[in-house]
Structures are given as structure tokens and as C-alpha cells.
Structure 1
Amino acid sequence: MASAIGGEDDIFENLKQRVDPKVQEERDQSLNARIQAQYQKAQNRLAELLDSNSTLPVTISSISVVNAPHTRKSFLQRIFNPLLSVNRDQPYTLSEALREISVSADKLSRFDIFHPPISLYIDQPSASDASTTPSDIAIYLSVREKSRLLLKTGTDLGNAEGSAYGNLLWRNIFGGAETLNLNASLGTRTRSAYSASFDTPILSNPDLRWEIGGLASSTHKSWANHEEVLKGGSTKLRWLNSQGHRFELGYSGIWRQITGLGGNASPTVRGDAGDSVKSSITSTWINDRRDNPLLPSSGYLMKTISEVAGYGPLRGDVAFWKSELETQTALSVPVPGINGVTFTTGLRAGLLWPLAFAGQETAQPSRINDRFQLGGPTDVRGFRLSGIGPRDGSDAVGGDVFAAGSANLLFPLPMVGAEKPLRLQAFVNGGRLLALKDTSGEGKMDSDTVKNNVSETIRELANGYPSMAAGVGLVYAHPVARFELNFSLPLVIRKGEEGRKGLQLGVGISFL
């Protein structure tokens, strides 16, 4: 009888261990520790074998990518065939072969069509092949393809706008890492936006890509009492060089329409109302060395964007050269007893230079569609959206020259810790936005007049204090976007500009 009771107790204890989370957690931890120890032992053994045979001469006879049924063979061959010994003049050592294969495997992972990690296996070639030698090795890369279709829907909130969106992503369409991206959104400010883009790597190179796409959007611009409708297409060539610099060269043809004017729209807005066509070439250069683009603690960013419209063979009815510069620097501040204190500075500047059409001697002043806007929760905090710069009545009509800068000191929250993406922020920022003056009085300027006006306007930037604000707030760096809730106090406001004293919410991926 005692043995029967003992047996029931054992069964009960086993059942308890199965359902007791604490007991199960302890068993899982013990199992994980044993697995980790065995894995580390195997890794150490592998490292010893590789180290003792690193100079062993080997010949790569074949490279195979398995579990990739939707990926073209010719696409993969362009990546891995140059590594085969038959296509090389110099022999491999084992360490050299593994290094080259690892580089190509990393290249394969950057196409974003496979789940990480990509597993690498080494084996002897098939014994049925009489041409093999003892130094021959066969390489196998085991991959797992990502889902080819991805549908996302959701809502966004940011920059004084709320929106609902849908996104359809089709990966690896023809087996060569091609991508089709379809987007649609409806919002409070961007009433509607639809876009489609097709992207493909060139010569199986993840760092060299070509894109073609189209868009249609309707945006309510409350700060200037009108609605802007855009329809057009673009094509872009993007590449990444060996130093990590990103480049983009693109062409776009866009039909723009200023419509839906408010009852109190200014003469400037009414004068630019109607249709216009912009045909332009754009170039972008980015050198981003920050450790985190949304909440950097070290590094720097340098970015330039230049656009030429309506010049030479480019058509359309607007002609200008437009250039923007953006920089940011982040430094860790050593504070005894406190980790995660960071000081960041940012600078943005831009210039729009009117150009003459081919065969003409005079240039037309810029349109409101193309001018810069300044002020808001993601650039110069403490001002309303487009609250800085020239105005006509109640409308912010933008400017042709601007400069803005900021200094931010970020602290980890008490009891939260520096490892969390949540910070307290103290900041001061400011900027100026100016318009070129049309001294001709006829709406047209010759090249000398444009040059003089640009020089005078740039000098005017340094005339007096910029529009400034200071404040404190909370910063949260979500993986998708950065959120800021700040209390701002305008310090310098020029006549007609609109400051924002009090709380201000900003959501975006690029902040001053």
C-alpha cells in the first residue's frame, strides 16, 4: 500500500512540475545552460580546428544555396561563381576561402529576401566525381526565404497629422530580389496619397539599385490656405560605396496644382494658384556615422540634397537650382554616477536660386510649391508649423534662403536607466527664413540681379538674432520613429511669425 501511495506522489509531483511555471522555468534555464555549454564547446573545438588548418590549401569546387525555390539560379550564380577556384588565378587557403564565402553570404543577406542567419556548411564533393582532389571542398548555404507578400495596415500620428494607411510589399518578384511596393493613405492633412514603386538590384549587387515609381497625392496646407495636388513619376539610381557613403541620382516629372483656396487666401497664394509642371534632376549624398539615427550618443551625420529643375533640356514651367545641407553631431557627456548623458547639435541650411529657361535671359521668382518652410515640432521647436519666415496676411508663403540650428542635452530618466530609449531633453533652437526680393518689379530677374539678391539675402541671415525658442521635454526612440513631447518657450519672435508656447508633440524620423 505504501508503494502505491509513493507512486501516486511521484505522478503528482511530475504533473506539478509540468504545470508549475516556476519549476518549468528552472528546468528550461538548466536545459538552456547545458545547450549553451555544449554549443560553446563545439564552437571552441571548431575554432581550434580552423586555427590549426588555416593555411591548408583548398579548392572551392562548388557553392550551393539550398531552400531557395523562388530565387533565380542566374541571380545566385552572379554572386558566387566568381568565388569558385576554377574562376580564380590564385589558390585559396582555408581561412581565405571562409572569409570570401562569409563576405558573399553577408551580401546575400542584404537583399532582404532571406531570414537571418544564413547557415554555412562545408563538405567534401561527391565521391562519384572522379575529378575531385583531397583539397576540394563544397560549400552549402542554407537559407529560409521571407514571405513574398506582406500586407500592413495601421494608423500614424505625427507632425500635426493623423492618417490611416495600407501597404502591400511583394518581394523577390522575378527571383532576383526585385520589390514592388504599393502604398495608400488617408489623413487629416494629407487627404490622400497613393504611390507605387518597383525596385531591383543591378548585377546582383545589393549596394546598387534602380527604382521607378509613380505617385498621386492631395495635401491640405492650412498654413497657406490652399490644397496641393501632385501627380507624376520618378526614377532613381541608388548606390553605396566602400566607405559607407550613400548616393542617389534621380529624375522626376511632377504635375502640381494649387487649388481649394480658402476664403482669406493671400494675393501670393492666389497668384501661384493653378497648374505647374516641374521636370528636375535630384542628387543626394549621405554620410551617416551615428550609432543610432533616432537617439544617437556618438557619431555624426552629413547630408546634402541638390535639385535642378527646368534647366537646359529639362522642360516644365519652373526653373531653379535648390540645395539643402544637414549636419548633426552627437557626443557622450561624462557625468560621474550617471550614464547615458548626450549632447547633440544640428544644423540645416538651404538655398533656392532662380534660373532662366533655355533661350531666355531672365529668371522668374520662385513659386510657393518650391520654397522652403521652417518651424514646427520636428525642426525649430517652439514655433507653429511653418511659423517662421515670410508671410502674406495669414499665409506662410515660404522663403528662398534659410538656416536653422539646435543644441540638445539629453539625460536618462531616474529609475529607468540608460539602456532604455527614453530621455529627458533640454534644448535651445532657432532659425531664419528669408525670401529673395524681386527688385525688377516685373516678376523677372536677369542673372546679375539674381546674384546680387542672393548675396544680400545671405548677408541678411546674420542681421540680428534668429527666431529662437528653448524648452524641456521627453524623448522616446521607438524603432519606427522618434516621439517628442516638449514644453517650449519662444525667446525671439519676429513680426508676423507664430510661436508656440506650451506643450508640443513631434513624431518623425528626422529632428533638428
Structure 2
Amino acid sequence: MLNDLLHLVTTHTNDIVVALEEHILLSLAAILIAAVIAVPLAISLMNHRRAGEVVLQIAGVIQTIPSLAVLGVLIPFVGIGTIPAIIALVLYAIMPIFQNTYAGLTEIDDNLLEAAEAFGFSRRFKLFKIQLPLAMPMILSGLRIAMVMIIGTATLAALIGGGGLGSFIMIGIQTNDNAQLLLGAILSALLALVFSWLIKLIGRLSLKKMGILVAVFFVLLGGYFGGKAFMQPKGQITVAGKLGGEPEILINMYKDLIEADNPRLDVQLKPDFGGTTFIYKAVKSGDVDIYPEFTGTVLQNLIKGKTVSHQPKKAYQDAKEALDKQANLAYLPPMRYQNTYALAVRQSDAKKYNLKTTSDLAKMSPQLTAGFDHDFYELKDSYPGIKKAYQLQFKDVKSMSSSLRYKALANGQIDVTDAYTTDPQLKADKLVTLVDDKNYFPPFQGAPLVRKDILTKYPSVKKSLLRLKDKVTNQDMIDMNYQVTVEHKSADKVARQYLEKHDLLK
């Protein structure tokens, strides 16, 4: 495990630096905004106990709402990416900062305040020379609690394209890659420790110096985000991909092809942008211009009222027409490979029982034990449906986590499992996917889903992406996924190597 972790660090240094930068900026922006809201609010309510208690209750209720639910509520109003992530983090950080500041200010000995009044000190003098200095240990404690909470919760920003270290954690969970999962978790923990230590150091400064430091941070953050927006070139398009190695390979192909035809066009990549729903909404809202989507996913999840044809050409045409009519989006021709469901067995069993098709498996199924992912096992159009279509009668069927099923198959605990036909584990564990000879599973061909205004504004984009039509076989995709997921090679290098090998680049 340690070797895998070190290899990941050395081969993905640039990705790690970018993720750290995104995570730090998200966390800093959230803690500063939350502090600017919570501390003045606590000061204004310290002499109004009933109102203070009401605010405490409201802040407490907000914290009980699951963070994913908060992100989901924000998306229709503020879109996807950094902004909803910061808003959600601020909402979660207000409670500990307000609570500690309010407690610190209201628990000061009344005798001290009465003495200050007896000396004729002004409210301003009492606040800045007596109350805030005495409450400062509690305020700093609230800031440290909020900072740790923010850094941990910020990992969920990866689900909505907010970036950060959560990308490594999400990919690690999805691909059962413990090295990536540990990398994201360890770096998040280290960030929390570092920021906690920095807040402790800041606590030694005077109130005046603290105020100057906060103002400097706001100016720097504003300058960073403002400069980033200002410096964006006019000829820029955004290409995003879902979580995982395969989408990252595809978007790097898109980038190389587009920029090769139009060097003045700057293609910004957003890998690990999130799930299907998030990225589709981002395209419709204009936050993303292009992303690779599968024909079966379009028909099953994105478009209402469409049945899924089991003929690849018909499925693509249906998806294309539906996207055009219902979402005003263009769907360019797909690549050759299919990333659909299949049943997989060990190579040794395929030879032993002469298994080539799912029909062959049906004959031998009473002698074999199957283990399926929970969703595949339960959904009607997955195992229950294919069981009926092929008359499968396994000796035993187990439902298990998707991350465990390949290990169980490799270790001989089960004999059959469900697989996606481009999974890198097929190559890593020397597995055989059986041909779906009755075409039970619908086609899942990857194709570029593009905003129409991009094709109008930059006609060369369509020409560039059409080079991938009918290219990339299943074996090609398995090999590339293996290089990225198992060997931890850079997705951009793997994508470019394929394009150059097949003479797709100018």
C-alpha cells in the first residue's frame, strides 16, 4: 500500500498540487466569509439574549441538514462548481463560530463590565479592549472547530465540480483504489492540522493586526478569483468529465483534438466533475460546454418518455433526437466501444467450461456461485431480467459491494460477477466477459454531448470531435483504463498516445 501511495504521489504531482490549491482556496474563502458573518452577529446580539438563542437554534438546525442535501438545494439557484460549495461550507461554519463568540462575550464577569462603566469607558472601548480580548480564546476555538469541519466537508465539493481533495477520495471509492482514497484523506487531515496551527498563531496577534490580516486575505482571495475571471481568454470552452479514469481519458482526447485544429482556442478541462445529473445540469446552464455521455445513460436517465433500443445505431439516433428536442443540445456520433453490463468469469473457468456467451453460462450455472453488485442484483432490468432472459439458475447468488466483487471473483469465493465491459480489472485479474448473445443489455456507446452555441461559434469543434467516430475498441479502452487506474499513468499522456498511434492528431 505504501508503495502504491508513493507511486501515486510521484506520477500525479501536478494533479495533487491543483487539488490542494482548490481545497485551500475553498476552505479559506468559507472560513473568512463565515467569520465575517458570525462574529459581528454575535457582537450585535450579546445584549439581546432571546434573539441570540433563536439564532443559535437556527444555526443548529442548518447543521443537522445533510451536506449533500444542501448542495442539491443550491444547484438550481447558483449552478454547479465553486460557488455552491462555498455557500454550503459557510452555512456549516457559522454555527461553531457564532456559538463560541456568543458564549465568550456573554460569559464575561459582570463585575468587570460594571467597573468599566464606572470609569466611564465608551462601548467601543469596552468591546475592543475588554470584551473581545477576554472572549478571544473562545472565538479562536470556534474558528478552529469550523476550519476542521470545513476542510472535511469540502471533500464533497468534488461531487458538483468544485474540485479539491475530494476528487481523490471519490475516485478511490468508485474504483476500489485505496491509494487514491488514502491520499485524499491524509492530505485533508494534514490540511486541518496545519490550519488549526495557523489559527493558534494568529491568536497571538493583537485585534488590530488580526483585522489587517483578515482584510489582506480578502483582498488576495478577491484578486485571485477576479483575476482568474478577467484573464480568461475569449476563445475558451469548458470540457468536463464524470468521476473516474475513463471520462478523464476521453476529455483529454477532446482537448487535444480541438486544440490541434484551432490553436487559438483554449480548452479548459474539469475532470471528476461529479455524477450524471450534476454534469448534465451544468451543460444546460452553460457552466460546461462539452462532456462525454453514453447512449444508454441518455435514454435511461436524462430523457423522459424514451424506451431504450437494443440496436446501437437506433439507440444513438433516439438519444440524439431526444436531446435536440427536449434539451436543445447536440449529440455527436459515438465511438465504437461499448461500456455496458456483462457477466464476467475467470479465464480458467472460461476454458474449463468452454464459456464464450451468456447462453453457454446458463448451461453451467447450476454448478457456479454468482456475486453481484447491490444495484445490479436488485434492479429489475439487471440481474432479475437477465436471469429470466437466459434462464440462469446459479447454485448460490450473493449480493455485495461493487468494490468487493472483483476481489471475491479473483480469490475464488464466487465464480461469476457483473462487470462493465471496459473495466480495468478485467485485464488486471485476467477475466473474461461473456458475449450477451441475446442482446439483453442496451448499448452504452460514449459520444460528445455539446452545447449548440459552441458548435455555432466554433464550427471546427465538430470536425475535431468527429475524428473519434467509430474509433476506440473495447480492448483499447480497457488498456487505457488499466494504464490510468492500475498503473497510475497520467490520463493526458495515455490519451495523447492513443491519438498519435492512430494518426488522429494533425
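In this comparison of 1, 2, the computed figure 0.60 for FRET efficiency 1/(1 + (r/R0)^6) of positions 456 and 496 (r between Cβ atoms, R0 = 30 Å, to 0.05) is attributed to 2.
Each of 1, 2 could give helix-only ellipticity at 222 nm (-39500 (n - 2.57) for each DSSP H run of 4 or more, over all residues; to 500), but the derived value -6000 comes from 1.
Out of 1, 2, which structure matches 5.4 when distance in nm of label points 7 Å out along Cα→Cβ at positions 56 and 416 is calculated?
Traced to structure 1.
Determine which structure produced the value 101, 68, 43 for Cα extents along the principal axes in Å, calculated from the coordinates; the candidates are 1, 2. Label of the originating structure: 1. Taking 24.5 as the value of mean count of other Cβ atoms within 10 Å over residues 88-95 derived from one of the structures shown (1, 2), identify that structure. Computed on structure 2.
When mean count of other Cβ atoms within 10 Å over residues 392-399 is calculated for each of 1, 2, the greatest value falls to 1.
If relative contact order in percent (Cα under 8 Å, 6 or more apart) computes to 8, which of 1, 2 did it come from? Going through each structure in turn, the value belongs to 1.
Here, each number is a calculation from the coordinates, and none is a lab measurement. These figures come from a predicted structure and were not determined experimentally. Cβ atoms are built from the backbone, for glycine too; each structure is taken alone.
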